[in-house]
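Bear in mind these aren't lab numbers, they're just calculated from the coordinates by the rules spelled out. No experiment lies behind these values; they were computed from the predicted model shown. Cβ atoms are built from the backbone, for glycine too; each structure is taken alone.
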Structure I
């Protein structure tokens with residue numbers, strides 16, 4: 001008799017080639033030996049809500065109301081002073097929520113008078129000691145920057161370009177699909193447009209609305225600037241040596257590499273020095289640059305073979321620390337957000353990803369916390385992804401835990417219908433009269449190898465201890481033998497099993513069956529409201545087996 005103890009808590013997140021292999025079109029978890037104990041090789045689960053247990057993901061997505069959306073909202077902004085949040089279409093409207101819990105939005109701007117406006121970015125910048133709301137947009141081929149007081153006034157605004165230092169009023173033609181504004185810690189803001197950077201002086205010297213200094217940094221005409229970040233007194237600029245629109249979804253039918261990288265600018269010199277350029281090889285798009293909760297600089301990239309990558313800055317290069325599957329990248333710069341503990345984004349494959357440690361000082365783990373649309377066909381264009389915002393207010397108070405309010409994400413996307421929705425992956429019970437139900441999950445453990453011709457006598461599953469008895473099903477454990485795609489044994493987990501804290505499952509297979517691999521699947525019922533005392537959270541599986549059983 002021998003024992004094998006398997007950690008099925010998912011505390012190490014998704015591991016191995018959970019997204020599939022290069023010779024297959026769909027993931028095949030029954031082939032995955034690369035995962036280790038504590039990892040999972042497929043499925044939706046939440047390792048952050050209860051570290052040390054395999055917790056279900058929330059499947060409830062609640063739509064906001066109050067506005068008619070005409071284009072994907074791809075930019076977002078939170079005004080912490082006035083407790084307002086904003087979403088801007090890749091079109092002519094800006095919407096506002098009064099507090100992070102507000103479920104009913106209002107329209108505060110419509111640029112529909114003339115032209116074909118496309119709003120590209122939102123920012124708050126203090127000009128002459130007054131906080132103002134800036135929005136960058138393109139209309140009829142020209143770039144404009146609108147300015148308003150805060151809180152943003154409702155109605156139709158008449159934005160104009162800032163006061164210019166070049167021939168008075170400054171007009172800028174643009175061909176880029178994404179122009180944006182970034183505020184630096186030196187009291188200036190910088191406008192990134194096409195292949196050039198322009199400075200806005202918001203100090204007392206800049207006047208009422210700031211003064212523009214054009215072309216403080218100019219790259220060759222074929223270059224496009226797609227994102228930037230002020231970090232440690234320098235600006236890290238994402239550049240692509242192509243005019244290709246990197247915000248579009250590019251399917252894996254045309255794999256390629258694009259010369260791209262990060263230019264590190266000291267905010268002083270006006271001459272391009274390529275010794276300050278960090279090239280990325282084997283990459284076709286840089287989707288986002290951001291600062292992770294640990295203070296390190298990160299990138300989300302798409303490789304030349306279409307795989308999504310998380311990269312970490314080492315001081316001289318950006319090294320790959322995580323590889324994801326097709327369509328697992330955010331679409332726009334604002335499609336990713338950083339919380340105090342993890343980085344989260346909605347990807348074009350329809351899944352909501354999180355990356356970060358589950359405990360202070362721990363290694364980063366990757367998990368899929370939700371599914372906004374089931375992938376069908378090409379996974380890279382399941383949905384169109386817009387902006388995402390994280391935070392909580394006071395109106396939805398938590399009933400338990402150390403937090404006093406519900407913490408959730410406001411997410412813009414289109415699954416055929418344009419939406420701005422609320423998603424609360426870390427909370428149980430009912431929020432805003434909406435029950436938080438579980439995703440089925442369909443989580444798979446790695447394939448576990450036993451000695452050939454072993455006989456498995458039984459397994460014992462250890463999970464959380466519940467307090468309520470009953471025959472209601474809280475989950476299902478599936479056992480896969482010898483890499484089958486259909487479960488050989490299924491066992492329902494009831495509330496009575498939770499009270500016991502474990503479930504004994506006889507196997508008694510071997511000899512003729514020649515068991516040598518075991519894999520486990522975990523599924524939660526989708527119609528039951530999540531509640532701590534009732535939720536099934538697996539932790540450990542004990543396998544009792546006799547090795548080297550003779551064939552009969």
Structure II
């Protein structure tokens with residue numbers, strides 16, 4: 001059989017030649033920016049020429065410090081297709097941590113959104129490897145993105161790449177220890193895009209309009225930019241307004257968005273907005289993906305029963321490309337009663353084609369049976385799963401016999417559905433028995449008065465640990481701890497009941513929108 005390298009250049013060529021009129025749309029402070037894939041292809045060539053003129057060579061790291069925009073998408077293609085490596089920097093981390101990551105990756109050039117320059121100025125003094133800074137939308141800057149493109153040739157001589165060459169890198173959030181770098185190959189990202197576009201997964205086509213609400217600095221926006229370009233989907237970006245539900249709904253309405261993805265906190269805000277503005281129309285949507293944290297069953301139910309939409313839970317990590325599982329019902333499970341279907345759909349899902357998962361007992365190290373009861377650490381392997389961290393001595397124990405040890409704890413049922421119960425660092429063991437913080441959180445958020453809930457384990461002299469819940473109530477709603485315990489009681493054994501329930505105004509979030517439980521632990525048990 002013939003062999004053709006699995007490289008992102010093929011996706012770029014396909015997008016600009018077969019789908020030249022498909023659009024890339026971005027909401028900006030001044031309105032809406034549009035460009036076609038044909039225009040996009042020319043600008044990507046100019047960007048590669050401009051970066052080469054700045055001294056970027058194959059293998060060099062180019063850091064992006066940017067919102068979800070058309071320019072960031074141009075970087076997604078120009079940098080890897082010229083043989084360099086795109087390093088998406090998390091704009092929400094502390095400036096010193098951002099600098100540490102950029103230095104560790106040895107970024108040579110940084111490309112920064114003009115609106116983020118005040119943050120970047122706090123990062124810059126700590127940088128040791130960045131030689132040039134290009135400003136996007138920064139007219140008057142020493143190196144303005146548009147000025148560089150205007151002066152550059154669109155006819156960049158794309159090199160012959162090897163599919164095993166690095167194309168991009170992301171760093172983990174570093175919730176414990178230093179962040180770890182994950183280096184993606186062209187092959188891994190092309191295969192990941194193909195998997196996402198399978199009908200059994202998300203199934204993008206050129207009839208879709210895709211709105212990634214997940215940041216482009218977070219695990220490659222879950223692979224959507226490359227998957228969408230591969231099939232010529234319209235791409236829609238919210239720019240610096242991704243956290244604004246009104247903007248998201250406006251884009252869904254005006255651009256007829258069909259597929260969108262984001263963390264559950266985004267969808268909590270969206271549902272709140274829709275409740276307050278019932279005249280808004282999101283009926284163009286066919287598929288919503290929720291990931292990054294457990295999706296509450298109540299949210300899945302609300303989207304289906306009130307809006308007729310399928311919210312599909314997914315699971316993955318920076319290390320897994322990132323998509324590892326999606327929770328879509330099999331034909332047999334579709335015949336279950338409604339409440340049972342919602343229960344199954346609230347699981348993390350089944351491994352998508354191209355990856356395998358297993359669960360290993362935390363005590364014995366033996367593989368757990370697929371019985372939905374046996375709990376252990378989740379391991380994963382596949383064509384877009386990391387085999388090592390970038391330049392991170394001492395991290396070898398995370399990779400075992402060709403498997404990635406995820407640090408997630410869960411079980412797999414007889415249908416192959418993964419249920420996550422905790423992170424290994426978050427597990428609650430009370431009186432020798434496991435308590436799932438995720439299941440308690442999901443149940444609490446099913447209460448009509450509860451907006452958000454986070455559960456942690458706190459030290460207990462008798463039981464070792466006991467669960468404690470932090471609850472955010474919906475605006476204007478009321479509830480007492482006893483009422484919430486009464487709500488939980490029919491679903492859990494008595495020893496699962498949180499003895500302490502504290503009402504707070506907001507659950508602390510990490511830089512990518514997940515509940516930040518380490519902050520809650522510090523508040524309860526200061527170190």
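Source structure of the calculated read-out (distance in nm of label points 7 Å out along Cα→Cβ at positions 55 and 215, 5.5) within I, II: I. Each of the structures I, II was assessed by relative contact order in percent (Cα under 8 Å, 6 or more apart); the largest value belongs to I. When FRET efficiency 1/(1 + (r/R0)^6) of positions 7 and 519 (r between Cβ atoms, R0 = 35 Å, to 0.05) is computed across structures I, II, the figure 1.00 traces back to I. Here helix-only ellipticity at 222 nm (-39500 (n - 2.57) for each DSSP H run of 4 or more, over all residues; to 500) was calculated and came to 0; which of the structures I, II was it taken from? This value belongs to structure I.
Given 30, 22, 17 as the derived value for semi-axes √(5λ) of the Cα gyration tensor in Å, for residues 199-454 alone, which of the supplied structures I, II does it correspond to? Checking each candidate, the match is II. Quick check: 25.9, 94 is what I get for Rg and Dmax of the Cα atoms in Å, calculated from one of I, II. Which structure matches? Structure I accounts for this read-out.
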